[in-house]
1. Name the one structure among I, II, III that Rg and Dmax of the Cα atoms in Å, for residues 53-140 alone of 16.3, 53 was derived from.
2. Say we calculate FRET efficiency 1/(1 + (r/R0)^6) of positions 29 and 165 (r between Cβ atoms, R0 = 25 Å, to 0.05) for every structure; which of I, II, III gives the highest result?
3. With mean projected area of the Cα convex hull in nm² derived from the coordinates and found to be 23.3, which of I, II, III does the value describe?
4. Quick one: helix-only ellipticity at 222 nm (-39500 (n - 2.57) for each DSSP H run of 4 or more, over all residues; to 500) came out at -13500 when computed from one of I, II, III, so which one is it?
Structure I
Amino acid sequence: MNRILIMMRQNRRRLLLALVAGVLLFLNFGRSGMNYFSDKDEAIDSRIDLLSQHTLSVDKLSALKKRVAQLERQKKQLDQYLFTGESEEQIASQMQILLQENVSKAGLEPESLRPIIQRDRGGDKGYSEVAIKLRLSGSLSAFNTFVADMYRSKRLFKVESFVLKPYRKKGLKILMDLKGYYKLKE
């Protein structure tokens, strides 16, 4: 035993360093173990969050299906009101013919009816538009009839602007800017 004590006194520094190294090694293993359990705990928490989000999504799925069905019905209804054709010129011609019929039916005199094709407008929405400039003359009641017929028709037009100017004693000059909406056939 004396020999061991003598050896310990001679190697005190080495023993102290070995003891410190052992304690540090033990603490490092403890820290690694704590990190491992902490990581597992975070993984479990994230899975719980994902599961709760999934259950919320599943709960909303029926509402989303109803909304999609409603939007599809609205799209079909809108498509019924759009002009369809194979080219912009063909569609502009359809719009021009429809407007000329409505103008003559209302009792107005057309002076000018010019479609202006606006390329690449609204193409990402699935539809495009044609601007139409109308120059008419006639009475106010004929103009009211024309507007009423236009809005009763099964085609979508939007009045951008109009100007009514007196012309002769009982007549009007009517300047209108319209937009007609269309969808090209695929």
Structure II
Amino acid sequence: MPQIQYNKTFLMQINKDLGIRQNALPVLQSKEAALRAETRRMRSQVKEIAKNIEAKIQSLKPVQRLWSEFPDIIRIKKVNLKTKKIASIKVGIVENIEYDIDSFELFAQPAWFIQGVESIKEVFGLKIELLNLEKVLESVEYARRKTTQKVNLYEKVQIPFFEEATRKIKRFLEDEENLSKSSQKVIKKRIEEESGV
């Protein structure tokens, strides 16, 4: 915090700084609340996606021995993200996933083969969405922590300091003005007494 200077210029600067912080505080508090709510929502979404992945893997357990026959023909080609703002923070959300699937002879493969390709794409998609959401959650939590720090700084340190500094400077200037008036009265009275003698 700056050293208090007992003059009108510093008082004006302090009042300006105080006004800026008092105007910004409600905005920061609402941003913090939005980020907090978004964090809670995303955490539950992460749990839901993890459950979906586990459920999908469990549903494929009965045919697990067949997967050894499945060739390595599917790969992730590209993950397309779209930018979204969450409480003024830009994050990337999975829009779609492009897969690279090697060509294969449909009639030379077992009947479940096409369904197997779709199952793998679904598991890959869920896993990519989970990884991306965890990364977004990390960014949102970081922004929330920073916003909370700023709210606490304004609320508990800067605004009280500026309010106290304003009171001290006003008292000092009032006392100085009162002393000046008193000394003027004393001088005036002395002059009157001297001229009257």
Structure III
Amino acid sequence: MKIIDSLKERRSVYSIGKTLPVDAEEVVRLVNEATALVPDAFDMKSQRVVLALGEKHDLLWDAIYDAFGGKVAREKIDGFKAGFGTVLYFYDANVVKALQERYALYAANFPIWAQQANGMLQLAIWSGLRELGIGANIQHYNPVIDEAVRSLFGLPENYVLVAQMPFGSIVAPPAPKAGEDISQRVRIVR
């Protein structure tokens, strides 16, 4: 697919199921390749990804529900748990800190650049999932769930959780996207 076509197809799909139209190894390949190819300022390689599948995916969403002590509707959490898996996006604070120390002039920018790289990685994987015929959406239950996620997956403190992306078969397509006057957000100067 061309990148614009891929971006047009990428949507927030909330009605997801436990099957995939491709082998799970295709998702693993996509995550590995996107993580290797997405750029990161100063080539810092700050991005970290955890791909939770099977029982670990289900345990993750149960832990997220528990972390909120019932303040998030069970039905909402179960909608994410209904998927095949979840991509968890992090950046490594130790990598960022080391570059802040090495390049003090740019120190304030490294956390920003790590977040930017994370956003690019999220979009690359999300678009790639859609090209595979898989639906996904993005969630931000952090920082409330940070400790539960670290504990569940045995992750170090320096992994900073940015987002969670449940994915699976597309049970119901999203509603059509509303059009907009793009000139309100894009200015062409010549």
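Since every read-out is calculated from the coordinates, none of them should be taken as a lab result. Because the structure is a prediction, the values reported are computed rather than measured. Cβ atoms are built from the backbone, for glycine too; each structure is taken alone.
1. Clearly, the read-out refers to II.
2. III
3. I
4. III
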